[in-house]
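Nothing in this text is a laboratory measurement; each read-out follows from the coordinates by a stated rule. Treat the numbers as computed from the prediction; the structure is a model and nothing was measured. Cβ atoms are built from the backbone, for glycine too; each structure is taken alone.
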Structure I
Amino acid sequence: MIRTGFCALLLVFSVQVSALVVVDDQQRQVSLAQPAQRIVALAPHVVENLFAVGLGARVVGAVAHSDYPEDALAIPRVGGYTHVNREAILALHPDLVITWGSGVSQSLTLQLEAIGIPVYVSEPSSLAEIHDNLKDFALMGGIDPNRVESISAFKATIGALAARPKDLPDTRSTVFYQIWHQPMQTLNGQHLVSEIFTYCGLVNVFHDLIATAPTVSVEAVLRADPDIIIASGIDQARPSWLDAWAQYKSLTAVQNKTLFAIDPDLLQRPTPRVLQGLERVCEIARRSQRPNADLLQR
């Protein structure tokens, strides 16, 4: 009986330990001795996702533009997109740092790990990977992901999207997604936005470019001749440079009056709010099937 009890205790201990071992988006194993209580989040999407799984109160440090939800505005800053202050991070005594692969140097990750701070690299590029991040964050906080409503709801929604009948036209509409104007930039097929376009029956005209956020020319856009142009700027406002395309009368998107703007946080931040962006894109795709039909441009 004693031996049986010991084995049961060992099994429980093993489950607890395994629950604190996860694999991040760079396929690195991240191990925590106990649930994280002091978390530094080095990307706005990380902050948002931590709040989404109920760990917002444990975030002791964040970076610039971590502005959602509203409570995130009160978190002390340790840097921004171009620079993170290592000393500021250490002063917060974190037991977990969640970083962004494209935005934070690998050397900082190695420095933090060298002094015993676990580092999870978050860079989800698909809806499924957003779900995996949410699940991992909950686990690292000692929370059962199956009991987190936001995780269950997100999983159910992407499952429903995957199962949805694909009633698509023989020739799918093409879209140019412009994220900036000087220099002109877009996102390629490896970014989350292209998956969203696919769900909505659209094709990213620059899907095949190598860089994730490549620079493109006006001439390249004219050659691609997209059916739709969607632009994002730095906030919810319609970018002033979107309407500059109106001068190119030969563009199909101009002729059909299918120039639209979307809040970048709803497409470019890999968080549950991306489902709102998906619905907006699908709305644009549906309405754009009726060229010149009094389209509402927002």
Structure II
Amino acid sequence: MINIYAMNKGARQIERREAITENCWIDLENPSDKEIADVCGATGIPEEMVKAALDEEERARIETEDGNTLIIVDIPIINDESEWYIYSTLPMGVISNEKYMLTVCLRETTILGDFIKGRVRNFDVNKKTRFLYQILYLNAIKFLHCLKQIDRTSNRVQQSLHRSMKNKELIQLLDLEKALVYFSTSLNSNQVVIDRIKLLSAIKHYEDDNDILDDVIVENRQAIEMATIYRDIMSGTMDAFASVISNNQNIVMKLLTAITICLTIPTVISSLWGMNVPVPFSDKPWGFLVVIISTIAVLVPVIIIMIRKNMF
């Protein structure tokens, strides 16, 4: 899908356009091959740059070619296809040249939606460098927001685990731990790209926008630290719950063993007196009572010993 936006000169607000014009912003969302060819033909941007950003396995990087600059960063995404939210990352490309600004991603993202809805202050499509910095800033903020959601979800799942110890909660924790690994890797890759942007001559740097870039660096590094801390906590939590589950299993097995021993003693004694051979007291009317008393006399001390050994 192709969305074209430009600034309204009178109100200085973004508005949608039907055709590609100079100094416009072109947003490609999971475009078809024909849409890619049409946009590239109108803007002079190589198709390889656009298709690179549509590769789910593409790493964060910067590339320049014939006046076109491609910047690929990883963005956080939330999938709600299962019973709970699954967090992951996806590459998003920002391509610019002297006349056009192009963003491309496999799916809709709230990062770009904030620009369209006018939620970003001092946004101007014509100021491409500031636009790029603002995208990077909102991306870092989005990572921080998702990390806080992961932490809250993790705490809620841990409380459920204390009560149930079911596989469902363990699988959910595993998904959260995997998401933190993705986030940590993507944030570190994004940081490398941000550091390169500061030194890239193909991008025009302005003093008025340096504060935004500094904020981008601060927020992204904070997100890296949060992801690292949450990942370490999650890893320790998973190990702790694995030990707890193993310990609970041992407790259950110990209890079952104790019960089995207690049931075995009456069974052995009754089996001895139940054989088809002469046994003591078999011809006495009080013989059955003797067997019962003998069973209790052996069983009670065994139970007392087990209680003292905390086997119950």
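Results, tabulated for the structure shown:
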| item | result |
| --- | --- |
| Value -10000, calculated as helix-only ellipticity at 222 nm (-39500 (n - 2.57) for each DSSP H run of 4 or more, over all residues; to 500), assigned to which of I, II | I |
| Computed 19.2 for mean count of other Cβ atoms within 10 Å over residues 141-148 - originating structure among I, II | II |
| FRET efficiency 1/(1 + (r/R0)^6) of positions 69 and 197 (r between Cβ atoms, R0 = 25 Å, to 0.05) - highest-scoring structure of I, II | II |
| Given 18.6 for mean projected area of the Cα convex hull in nm², calculated: source structure among I, II | I |
| Ranking I, II by mean count of other Cβ atoms within 10 Å over residues 109-116, the structure that comes out highest | II |
